[in-house]
1. Suppose distance in nm of label points 7 Å out along Cα→Cβ at positions 10 and 82 works out to 0.5; of P, Q, which structure was it derived from?
2. Consider the structures P, Q: one of them gives 11.4 for mean count of other Cβ atoms within 10 Å over residues 58-65 as calculated from the coordinates. Say which.
3. Determine which structure produced the value 0 for helix-only ellipticity at 222 nm (-39500 (n - 2.57) for each DSSP H run of 4 or more, over all residues; to 500), calculated from the coordinates; the candidates are P, Q.
4. Can you spot which of P, Q the value 23 was calculated from, given it is relative contact order in percent (Cα under 8 Å, 6 or more apart)?
5. Which one of P, Q has mean count of other Cβ atoms within 10 Å over residues 66-73, as calculated from the coordinates, equal to 14.2?
6. Which of the displayed structures (P, Q) returns the greatest value of FRET efficiency 1/(1 + (r/R0)^6) of positions 18 and 90 (r between Cβ atoms, R0 = 35 Å, to 0.05) on calculation?
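What follows draws every value from the coordinates through simple rules; no lab data is involved. Given the structure is predicted, the values throughout are model-derived calculations rather than measurements. Cβ atoms are built from the backbone, for glycine too; each structure is taken alone.
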Structure P
Amino acid sequence: MGAYTRQSTALIDISESSTLSLPVFIGGEFSLVGIQYPAAWTAAVISFLVSFDGITYQNLLDDAGAEISKTVTAAQFRELDSSEFKTAIYLKIRSGTAALPVQQAADRAIVLFQRRYAAR
């Protein structure tokens with residue numbers, strides 16, 4: 001049997017003079033698969049904070065204990081490895097890293113893309 005795809009998007013903002021977005025729910029039936037960066041961006045990588053309860057957030061780390069970060073390319077779409085986010089229920093995006101957060105010079109809107117595969 002084949003599979004079909006259902007997609008969902010979520011808009012997440014980092015406010016002017018801020019380094020963190022508000023939380024967004026990413027748990028459930030969809031997997032986080034991509035991110036679209038805004039046309040304007042104050043130079044910084046992005047990193048992630050995750051939570052299981054929506055209250056307590058921790059830096060998203062890889063298996064070696066290093067903070068996961070992504071290079072931002074303004075006005076571009078970037079595919080994400082959904083396995084990095086598979087256990088997260090809530091997500092915040094940080095401009096910069098935990099050690100070096102970067103304030104954005106204006107409000108920035110980032111689009112998250114989620115996908116669900118289902119067997120037919």
Structure Q
Amino acid sequence: MRTGPTNIQLQATIQGLKHLGSKGNIALWKRLASELEKSTRSRREVNIGKIDKNTKENETAVVPGKVLSNGELTKKITIAAHNFSAKAREKINKKGKAISITELMKSSPKGKRIRIIC
């Protein structure tokens with residue numbers, strides 16, 4: 001029987017997202033929690049090129065999964081994700097900023113102006 005993610009850090013992030021979502025009735029955090037609760041194989045993997053294509057300058061994007069390094073980042077954006085490949089983190093930090101979902105929750109608890117990229 002599947003009991004959910006076994007990674008303690010991921011469990012804490014999911015609990016934090018659920019708490020923040022129910023506290024302020026914010027659908028963004030609830031959706032991220034449900035996406036992160038999926039199995040590892042079902043979690044999203046998104047390339048930098050797709051993120052660049054679907055965001056605007058100075059925007060914040062969140063990926064409920066892993067960011068991969070295929071493509072180039074042409075805009076200054078902040079990307080929050082559960083996990084980054086080493087090369088993706090390097091590419092993002094040259095032009096924008098790569099942060100964890102926990103950091104995003106602390107910096108923007110209301111969830112305003114954040115785009116989910118799946």
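1. Q
2. The structure behind it is P.
3. Values: P: 0; Q: -12500.
Answer for the origin of the read-out: P.
4. Values: P: 49; Q: 23.
Structure Q accounts for this read-out.
5. Numbers: P: 14.2; Q: 17.8.
Here the read-out was taken from P.
6. Structure P comes out on top.
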